[in-house]
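Readers should treat all values here as calculations from the given coordinates under stated rules, not as data from a laboratory. All figures in this text were calculated on a predicted structure; none of them were measured in a lab. Cβ atoms are built from the backbone, for glycine too; each structure is taken alone.
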Structure 1
Amino acid sequence: MTQAAKDRKVVRIAMNGVTGRMGYRQHLVRSILAIREQGGVDLGDGRVIWPEPILVGRREHALRALAVTHGLDPETTVSTDLDAVLADDSIDIYFDAQVTLAREAAIGKAIAAGKHIYTEKPTATGLDGALELARRATAAGVKHGVVQDKLFLPGLLKLKRLIDGGFFGRILSVRGEFGYWVFEGDWQEAQRPSWNYRAEDGGGITVDMFPHWEYVLNELFGRVESVQALTTTHIPERRDEQGKPYAATADDAAYGIFQLEGGIVAQINSSWAVRVNRDELVEFQVDGTEGSAVAGLRNCRVQHRAVTPKPVWNPDLPVTERFRDDWQEVPDNAEFDNGFKAQWELFLRHVVCDEPYSWDLLAGARGVQLAELGLRSASEGRRLDVPELTL
């Protein structure tokens with residue numbers, strides 16, 4: 001059967017926040033438009049899901065420019081009136097990639113309008129708000145999903161393969177290093193928007209990254225049972241998009257220790273004030289009784305118990321062992337698509353075919369909870385339990 005002969009199931013998606021870096025690059029271009037370029041999501045039964053994006057935001061000229069650039073009709077695919085878009089019965093899904101402060105209210109409106117929800121994280125500025133969204137969406141009977149893109153990274157997919165295959169034996173610990181130097185904006189332009197560094201605007205690395213660490217730890221290793229964190233603002237002053245100095249009121253580094261079910265200990269450092277001396281911008285080392293692995297965005301290296309060297313500490317002699325040479329690269333054994341696109345395809349199948357989908361607004365609330373408890377732990381200087389969440 002040819003592509004043209006297949007039954008096309010059109011799904012119209014209101015995409016709010018696509019003029020931002022993540023909303024544009026990963027969600028519009030590399031996900032929705034890429035799905036259209038491949039001919040839609042093939043369901044294998046003569047049907048394809050065909051996503052139609054409606055670009056929503058405050059800056060009409062920017063939205064129209066995006067539409068024209070990517071061959072969309074600006075007269076029918078651009079709107080600055082969210083209420084009018086949500087009132088349109090032809091819209092199936094509301095997607096949100098706005099700044100965090102604007103997200104909760106917009107998702108609430110979309111739920112009230114009966115739209116299925118797909119959103120970036122954090123889903124709200126606090127746990128109470130995040131749980132309320134999950135409750136309202138469930139009560140309304142709409143489908144809902146939260147972006148948890150790092151689960152779809154090739155490096156972590158390889159790591160999951162190792163876990164499923166029993167490679168590690170009993171897992172003992174996880175060490176994560178994430179971050180890079182974000183320029184202050186004085187002599188080089190910053191790579192991140194200035195609101196990221198203002199707590200009053202919803203910024204901070206803890207609220208940005210702890211939701212990621214929650215789902216990575218929970219999905220791969222076990223539920224987070226406690227957290228102890230230290231947060232700080234290493235760079236107290238930065239310059240904004242107009243070159244004006246401003247006080248950085250949000251944390252730009254967070255150092256966390258997480259105890260997981262089964263006794264696994266995870267340590268993850270997150271920093272926008274660190275220079276990279278590792279193979280990738282994020283790396284996780286997993287150590288177990290039978291073997292260890294180091295996974296990044298794309299690659300994963302392993303060392304089995306049987307081939308582990310036996311180093312001896314002697315500071316009086318030069319090191320002759322090239323420790324990195326003792327590790328073996330894990331083969332791809334599969335083709336890896338863009339992680340954001342892969343998750344979009346799963347959510348679209350969930351909406352159209354009612355296929356299972358577990359990364360919902362309750363999962364998003366767990367990420368908000370961990371960030372909230374991380375900040376509280378840092379403020380109070382103590383370890384805090386992480387209660388299980390239910391609706």
Structure 2
Amino acid sequence: MKRVVVGLSGGVDSSVAAYLLQQQGYEVIGLFMKNWHDDSVTISNECPWLEDSNDALLVAEKLGIPFQTVDLSEQYKEKIVDYMFNEYEKGRTPNPDVLCNREIKFDVFMKIALSLGADYVATGHYCRKSETEVNGKTVYQLLSGVDNNKDQSYFLCQLSQEQLEKALFPIGELTKPQVREIAAEMELVTAEKKDSQGLCFIGKVRLPEFLQQKLQPKDGIIVQIDKDNSVYNNSVSEDLSTEDALALAAKPIKYTTEMGKVVGKHQGAHYFTVGQRKGLNVGGTAEALFVIATDVDTNTIYTGMGSHHPGLFRKALRVSPSEVHWIRTDMALANGETMKVKARIRYRQELQEATLHQFESGLYVSFEKPQSAITEGQFVAWHIGDELIGSGVIS
């Protein structure tokens with residue numbers, strides 16, 4: 001019997017994952033990750049991790065599997081939370097969920113599981129794993145989940161071959177309604193439980209309030225840039241090399257306060273992200289204002305009116321050389337090579353037609369259609385068919 005450690009989060013997905021593995025004849029152990037206990041940074045008096053670990057325990061008891069809690073809060077603070085604050089301070093927008101999978105669940109947590117004699121680690125992610133052979137070697141593939149509404153392969157876009165080899169995703173072939181149905185049939189306490197919102201494994205944490213407890217508020221101005229501003233009339237010269245043309249298309253516009261008019265005040269540019277609409281508190285405009293850029297050095301937020309404002313769109317993005325990650329290392333591009341892919345720049349975005357261009361200066365992703373709110377610090381992931389083959393941090 002192969003031994004599997006399941007990350008039981010106290011939610012319905014991981015509960016059903018544990019049950020399915022049991023049905024498949026694995027020896028299953030449930031582990032709950034406690035990732036946060038800094039009471040100085042909380043959002044409410046609710047203690048979600050206690051409630052969640054209790055639900056995880058009840059599920060383990062129902063299934064008759066061993067269960068324990070592991071405290072990873074120190075590693076979580078160092079690898080995820082501190083990193084997040086650093087990134088926000090620099091005016092970038094990190095993705096804690098992608099990082100949590102790479103650094104915590106499939107690294108720190110996986111090492112604990114393997115030390116318990118586990119052959120595999122399983123999670124309740126909606127994605128699938130497959131394998132193929134390349135030059136006589138087994139290569140692991142990360143595939144989209146069958147449920148298009150719930151596909152979570154994006155969150156695993158930074159995993160390596162070594163991590164995938166030891167990973168199992170038991171619910172990847174199911175839809176969310178099917179998962180709930182199985183939980184109800186098994187009378188699992190989590191069957192009707194709502195999906196958790198908020199930070200990976202911290203529970204009911206809303207990001208702006210979380211950030212405000214560590215990053216000090218400071219007053220700044222909100223500037224509105226008109227859609228007809230001359231900054232958007234950039235005609236590209238014909239004699240640019242492909243690399244220079246891509247670099248130009250990927251480069252964010254540098255705004256100054258003289259380009260627009262001051263329409264309001266804010267409490268800190270580092271709380272805002274490109275594409276954000278809520279929380280600006282500026283009234284009296286014909287359409288909603290969207291953040292088109294933030295400048296943490298001058299503590300200024302630049303906005304544009306309406307979701308079609310040209311300041312929101314770019315046709316290309318760059319990933320710096322050190323941030324390019326191939327799950328399928330056998331498919332990695334050499335300098336000068338290109339590849340047609342489908343890519344997304346955020347979770348749940350429809351896959352977009354794109355081309356990868358690899359240069360010594362980095363990897364460029366050029367899209368067929370301009371993309372809204374390409375955000376520095378977030379991840380771009382690229383697919384061929386159902387398979388997610390690589391990703392990178394948008395620079």
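The table for this structure:
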| quantity | calculated |
| --- | --- |
| Structure responsible for 16.5, with mean count of other Cβ atoms within 10 Å over residues 6-13 calculated and labels 1, 2 on offer | 1 |
| Relative contact order in percent (Cα under 8 Å, 6 or more apart) - structure with the largest value, from 1, 2 | 1 |
| Per distance in nm of label points 7 Å out along Cα→Cβ at positions 190 and 270, the highest-valued of structures 1, 2 | 2 |
| Per mean count of other Cβ atoms within 10 Å over residues 110-117, the highest-valued of structures 1, 2 | 1 |
| Structure with the greatest value (metric distance in nm of label points 7 Å out along Cα→Cβ at positions 14 and 286, set 1, 2) | 2 |
| Structure (1, 2) behind the derived value 22.0 of mean count of other Cβ atoms within 10 Å over residues 118-125 | 2 |
| Test item: FRET efficiency 1/(1 + (r/R0)^6) of positions 54 and 382 (r between Cβ atoms, R0 = 41 Å, to 0.05) calculated as 0.55, pick one of 1, 2 | 2 |
| Computed 37, 26, 21 for semi-axes √(5λ) of the Cα gyration tensor in Å - originating structure among 1, 2 | 1 |
| At a computed 30, 24, 20 (semi-axes √(5λ) of the Cα gyration tensor in Å, for residues 22-221 alone), which of 1, 2 | 1 |
| helix-only ellipticity at 222 nm (-39500 (n - 2.57) for each DSSP H run of 4 or more, over all residues; to 500) from the coordinates reads -8500; which among 1, 2 | 1 |
